[in-house]
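K.L.:
Take a look at the structures below.
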Structure P
Amino acid sequence: MTYEEFRSSIKDGKISPLYIFEGQEDFLIEFCLGELKKALIEPWSEMMNFKSYAELPPFSEAQDFMETLPVMSEKKLLIFRKCGLFSGNIKNKAQWEELFSSVPEFCCVVIWETSPDKGKKASSVQKSAQKGGAVTVEFPLRTETNLKSWVIKIAAASGKTIDQKNALYLINSLERRMRPIKTELEKIISFSKSPQITREDIDSVIVKPAMENVFGLIDAIFEGRREICYNLLYALRSLKQEPVSVLSLLSGQLITIYKAKLLLLEGKSHSQTVSILGGGYGAEKSTRKAEKIKVENIQTLISLCWECDKNIKQGKIGGWAALETIIAEYNFY
């Protein structure tokens, strides 16, 4: 079930006894949990009919809550927030399996766990929940189109306008997650003195995460824009990043781009490549970069990174100087 389908089912009053929430977009998951709670639990009855756990509770405590009838309410709501129920090494595993194999109609249970690794088999507890009729709701990262519309809508609600180009610039300057985007957008709205949010407003407010600066650094290196490279290194240094960490991020991202390039050369499509790389913001950006860069250029830069890493570990050069050396020595044009 998609996020949109889940919201529609709440509005229609079609609520299942057991849900499994999976996906990377925690903001939407939290929002939906709030909507579910509003639909099922009156504020005055929360103490008796609602429980939320961030750590796995004693089995008997969860069992008592699930098997006890609600008090002056049609439903009870029980939420497990990343408690590790599907980890495979929990205590009382057989009892948990039995508990989730048949959830009472008067109870609604949500098990929120991180998405399983591709190819990994479901745990026995998860299988029992699925056999018991659990509805799985997926919360993947939103597409750029979804996020652009959302950003424009938030700005409009605050009496501001932001065009699609600047909305996309904001999204691509941050992790492609709704919470940091919303937080930074609210700061920009407060900062902006005019009805129209500009790129200058965005640049004046947001602090780009290290990974985004690393993406920018990769772009600037491949395009031969050394001055911008040095400016980005200075920005990373001002964020108090360790040079070894920056080099690790740079090398790791280049390897991902290299993998994407090899997949594209094999004939894989853009979407297939993103999927094989695990999906998400990083995979999408890496694939886009791979489409524009020659494979030998990626190999050359990876080799430079490895050589600098070796020199740092042998004490031949300092971390920031090593990063500057990569910029100075890389030349393909």
Structure Q
Amino acid sequence: MSIVYDTIIIGGGPAGCSAALHLGYHKRKVLVLDRGTSPMHFHTNSIMNFSTGMAYTEGRTLIRQLSGAAKGAGAKFRPANVCEVSGAYPEFTVETEPSYRTKDRSLYKAKTIIFATGTARKHPIVDGHWRKWLPIANAGNGAFYCPDCEAPLTKGKRVLVVNVGTVGSALHIANSVARFTKKIRILMTEDAYVPFRDQDFSKLDESPFPWTSGKIKSVRFIMPGTSQTLVLESGERLSADVFFVAFVAKPRTEIAQALGIEVDDKGNIVTDKRGKTNVEGVWAAGDCRAITQQVAMAVGTGNYAALMVNQFLGNEAEKEAEFDHPEMRELPFL
């Protein structure tokens, strides 16, 4: 007889691990399905907004610590690429298929679902291919993505803002970093994901930041955080201590949408303040929601969703009861 999990969590990033820890701690049968493509699996920069003891840690170590704690609490983890979720509470079916990082092809059953699928980052294109940027993405404190998380790491450094989105996103990065360094230059990539011809460059001209444009031919990442260079197709070389990517992010919510889950105009899953979606028995946590994309935020939403799932599963006999705890007073037993 196949196992029916109390909860299947789709995504093993900070939000998914946090949710798994809470549910495992409360003795729920929980399975995390993770295909291993979260930026955290490759992240070797310092995490500045989530301290783990006496010092900050880098992403790969942090995700190992979070998943290890969840496993210690009893949560199960499986490398798997989820391709479809079907059914309805209390019996959802989650189907997986092999991907370039996973081999699992299975059907799993669960009473409830938590989507913690995050976002897909659009990286700079190097010599016509975005994958050629991946070896330096979030690597060695030399290539950053989040001004809220990593701007302090640029203190006193020469920063090249590598833009693959809009003028507005490039200037947002530059202005955020400007509190820590004055050595800032902007590269507007001509093969960005937002059409180059539609950009309003007058705002760049009016800004205090020098800027240029072109297509990246190659990257020289000699000493991350100290010596690195982009070579453009024109032959121009742009040297810096660090790169800061102004990127385009797309929520990974296609599978959720196919289940009938409501999303906003940008594709983020719409939830109430507790992470509950419009589909009974389904919650969402982390960056697939419209939240500030920080580890601390993701962990909080994961724990919140799991707390609500645990109460939802465990209070069938308490529908008519009255509670003093504010969360329990407001919990809708449907």
Structure R
Amino acid sequence: MTDRKHIAVARFSALGDVFMLFSVLEDATYQDSSVSFTLFTRPDIASNLPSVSGIRVIDLDVSGDYRSWLSQLSFFWGWFRSNSPNFVFDAHSHLRTVIFYSLAYLMGYKVKRLSKHRNLRKAFLRKKIKSLPSIQEEISLVLRSFGVKYSSPMFSLKNPLEKILAVKKSMWIICPFASKKTKSWPINKALIVVEKLLGEGNSIIILGTEEELKNWNYSHRNLSLASDMKCSEKEIWLMAKGAIVCDSANQHIAAAYNVPSIILWMGTSPKAGFKALNNHSISIEPENLKCVPCSIAGLNYCSRKDFACKNIASEKILSAVKDLSI
């Protein structure tokens, strides 16, 4: 009889949430060598995840070939019968994972789902409570219920891999973009910081989707746009010596690749449970705004009509750059 634990996990979106989950799974493999994971996620997300011993990633296109519940049922039925995991974890609790969860339950597996804590989130936004449990801690509670020997999600045992150390850390990643307006950094404010860093001899890559980067009109010999790079986004993160990002997927990607980072929180808050697990990060928040945070995941409108939460002083960000000591 073996003490090894194989846990099947599913999470299909969003990018930041999958990276946040992946970081906890990785941390768990460092703390408990008897555990291994199979993670099901979307192909575009799977291609950007780091390669980690103990975590097998299977890309499943739930918007394409596996969009129908019948195709998912057929796939997971075959996979469960062939692989027989010890435990099954629905880390999404969404319609996209209902087949994964329900089939595992009917087949007799011990199954857990990630709690959404919707009532607590409402209380937090009404300023009734000061903070929410971290999502990483919620994930770790599920893992511990499966018998994983996992003390706390702190990345305490995570070190850069040898092959990562061999890559020259030569440039900064700057990403002023986010999916919601209350989380995005105004480009004119980002430019002040970019010009200062370039003036100090740094190289910079502006990261974003092709559509987002169409709004970037500033050029410099030491500045590149991710859309113009011949390497993959994964390779870009491996080359980064530091990053300035918004509360977006990029803070979790930076954590997964051990990149020191400055995280800008505007309409959202690190106290809402979504702060990345990164031992080398500095969070910057608006000061003296009673309306902050206005949401958990960001909004496209401002109740004040002025998006005052975006007025983070450039000097504060540049000071944080120096505090990272990189």
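K.L.:
For the read-out distance in nm of label points 7 Å out along Cα→Cβ at positions 258 and 290, a value of 2.5 was computed from one structure; give its label from P, Q, R.
P.N.:
The read-out was computed on structure Q.
K.L.:
Can you spot which of P, Q, R the value -9500 was calculated from, given it is helix-only ellipticity at 222 nm (-39500 (n - 2.57) for each DSSP H run of 4 or more, over all residues; to 500)?
P.N.:
Working: P: -18000; Q: -6500; R: -9500.
The value was obtained from structure R.
K.L.:
To which of P, Q, R does the computed value 5, 25, 32, 25, 11, 2, 0 (P(r) over Cα pairs in 10 Å bins from 0, in percent) belong?
P.N.:
R
K.L.:
Further, regarding this structure: Out of P, Q, R, choose the structure whose coordinates give distance in nm of label points 7 Å out along Cα→Cβ at positions 146 and 194 equal to 2.1 when calculated.
P.N.:
Numbers: P: 3.3; Q: 2.1; R: 4.2.
It was calculated from structure Q.
Quick note: the coordinates plus some simple rules give every number you see, no bench work behind them. Just so you know, these numbers come straight off a predicted model, no measurement behind them. Cβ atoms are built from the backbone, for glycine too; each structure is taken alone.
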